[in-house]
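**Student:** Quick heads-up: structures coming right below.
A short reminder: the numbers here are calculations on the coordinates, not readings from a lab. Since the structure is predicted, the reported quantities are computational estimates derived from the model, not experimental observations. Cβ atoms are built from the backbone, for glycine too; each structure is taken alone.
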Structure P
Amino acid sequence: MALGIFDLFKIGIGPSSSHTMGPMLAAGRFLRELDSRGLTGRGHATDKAVILGLAGEAPDSVDPDRADAMAAGIRKCCRVSLSGAFDIAFDAERDIHFHMDETLDAHPNGLRFQARDGTGAVLLDETYYSVGGGFVLSQSEIGAEAPGSNVAVAYPFETAAELLEIGAEAGLSIAGIVLENEKAWRSEKETRQGLAALWDAMEACIERGCREQGELPGGLGVKRRAKGMRDELAARPDSGDPLAALDWVNLYALAVNEENAAGGRVVTAPTNGAAGVIPAVLAYFMRFDPAAGTDGVVTFLATAAAIGMLYKKNASISAAEVGCQGEIGVACSMAAAGLSAVHGGTNAQIENAAEIGMEHNLGLTCDPVGGLVQVPCIERNTMGAVKAINAARLALKGDGSHFVPLDRVIETMRQTGRDMSDKYKETSKGGLAVNAVEC
């Protein structure tokens, strides 16, 4: 299966890649299928995402500042303009059904769309699965090769061992291998421009998160902390504290995931719930390393994407399948690899950093309080970012040789997720979700 950088990194809106971005994309796919046949001319804001998707909005282009008002307007008038062109009656309370106690066989995150004519006859019936990180598969695509997956890339790889072998034989870094493979889709110049755009979006998210104040939506009463932390850090005199940089790392991760919780624009990295880890570590490199520059952004993100591809191919990046080890754990592993690369790590050291990043996130559960991507999710991104930095530093102190290879850790993560109780897989039926509040 051929995956590219922009499969792992997507610009979209919060709070969830599986429950917000995925449903919006699925609604858009359903509209396109309707059009091709000539038929048209709540916690994670899934209902809002479906409404916006039916209205023709997409995660990477919808204005997050207008999204709530747009969805509210459709709810109020009980009409939606499909793709902005075909106006139909639509009552969100009547037409969107949440089956909280039903799970479809193929994946925990499933959506079924039906279009009916004026007599009630079904015109089109499609089921889609949001499988994590904004990836959406139709019923027919589950278990089959996804569209475009047979693209012939220069250096195909399925495992970390193959990635290391290719690097040794071709004399390429991991980032170099990925950049060569991206030429199957676009020129290297276009890839570099796309990576720069991703970093711009990450920076914008950090900056907005550091400006905004107030309470996050959802009813938990969680207040934004990033602005206060930013003001305190900016006013703090240089005390010579050797760990002061970590305060900024924490700030960057908080800012991103507060924005995500508020429905702002983020970059899946590889998911929305873990969107703060990679931007925080990359911002740490860009703002604290005198040698940082645009080439470093490319190297960091291309390397991180290679590691993310391994998890996507051989395990999962969906908390609904494997718990938060598949989100924060994978993001930590990706960020550790990226930071090792920009600090001059060999391919073996990079693979070691990625292995350390996941090895110490194995078994991490997904237990969001109230079903919201807030507690413990926001702070969990700060821990993932700091852990990634330490993993990179540990790996760079060695020569790349280590006891447990990355491929075995990825397989262990997959097995651990398979064995994990569903209570700890994004259902909010166990862990902090039930113990953090008084009954």
Structure Q
Amino acid sequence: MESQEMIDLCLQHSMYTWTATSKVNPLPIERAEGIYLYQPDGKRIIDFNSQLMSVNIGHNHPKVVEAMKKQLDSLIYCFPGTATAVRARLSKKLAELVPGDINTFFYTLGGAEANENAIKAARQFTGRHKILSRYRSYHGATNACMQMTGDPRRWANEPGTPGFIRVMDPRPYDYSFGETDEEQTKNNLKYLREIIQYEGGHTIAAMFIETVVGTNGIMPPPAGYLKGLRELLDEHGILLVCDEVMCGWGRTGKLFAFEHYDVVPDIVCMAKGLTSSYIPLGAMGVSDKIAAHFRDNVFWGGLTYNSHALALATAEAVIDVLIGEGMVENAVKMGAVMRSEMDRLQAKHPSVREGRQIGLFGMIDVQKNSQGESIAPYNGTHPAMGKLGAFFREQGLFTFIRWGSFMCNPPLCITEEQLLEAFEIVDRGLEITDEAFEG
């Protein structure tokens, strides 16, 4: 199918996410391989965002494709109440790989469903109803997850189900808990302790956090924060739930981001990189004490596609590739290259306020003046950012522009040569935002 026919039919007969259909200018894609997307006319595009920060092992890996084909010749689907070999193998593998005493898993079709079921599990296990979450967060587009989410996408979905309390992060947008990690950790936890006092710790089931904030900034927590948070929550019997849908499965240079911070949550939620988005799959992993509770008590949650055999086989193959081909280690190695490039761009371009990254999880902020004011307001845009996005697309670089920032999240299989090629395009593009810099 030619590009224009593809575009016209998609716009005529399908709806797109987070937008009015008339505003969409979809990118026609025919195939993908490694870090590249290919359009029907043969144009090659660097996937600098792993699509939705999810194609961690790169596109169309032959070992995973072969495993999927093999599973198609065996068992594709059976209802969730069955036992299957692939469910047994993958569950055992996850129990071995996920740190701590998280040894039991509930399978879903994506990250939002994993988080939804974690809400249910936390409430049923504790007998409490309130859920804490943070403003710089995104936890999914389902009903309850929208209420946990802090970013503006929740506004149109309000009012929602009750019982959700949102709090400021250690690094909010326009408020400071301090300049140093020590100050931010100390002051935010003091603030959070007071919130828990007002709400009544005995009424709060869990606190959900993105271990490393994703869409809303790629923000690793300040030093000491997660350990302090864990201790504070433990004082009140509040569960810690780490949403690793985006930051998990090697993205930060470890299999799970919480491994950087010497904590183990009560529940971890995963998706995206679990199958590298080759097929939909998510999972909620729970600690032994929670699993023991649901051995004797009904877990009131279920999905038609729970433990879908084809999805589980895909995850099994993806994990083998991710680990077997050293992609987690490559995220560390290439993360150092990304750090160097971000520093170089900040030194060269006055419009670059900051580049943040951990492993191959990165974002660059653009400023409009030397006072560090963002080029775009909260939930807003700026003509220069629109031009920057158009330049990236024209030059064959796919990534997301968000307000006054843009993403740097390539597949974990990327080479240094490919990474430098991508940053060369970024370098030229930043001349556009430099022209809008006010001094």
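**Student:** Please compute mean count of other Cβ atoms within 10 Å over residues 301-308 for structures P, Q and give me the label with the greatest value.
**Tutor:** On the way: P: 30.4; Q: 17.1.
When mean count of other Cβ atoms within 10 Å over residues 301-308 is calculated for P, Q, structure P comes out on top.
**Student:** Right, something else. If we compute distance in nm of label points 7 Å out along Cα→Cβ at positions 197 and 269 for structures P, Q, which one ends up with the highest value?
**Tutor:** Going through P, Q one by one, distance in nm of label points 7 Å out along Cα→Cβ at positions 197 and 269 is largest in Q.
**Student:** From P, Q, which structure was helix-only ellipticity at 222 nm (-39500 (n - 2.57) for each DSSP H run of 4 or more, over all residues; to 500) = -15500 calculated on?
**Tutor:** The value was obtained from structure P.
**Student:** If you don't mind, there's one more thing I want to ask. Can you spot which of P, Q the value 23.4 was calculated from, given it is mean count of other Cβ atoms within 10 Å over residues 5-12?
**Tutor:** Value 23.4 for mean count of other Cβ atoms within 10 Å over residues 5-12 corresponds to P out of P, Q.
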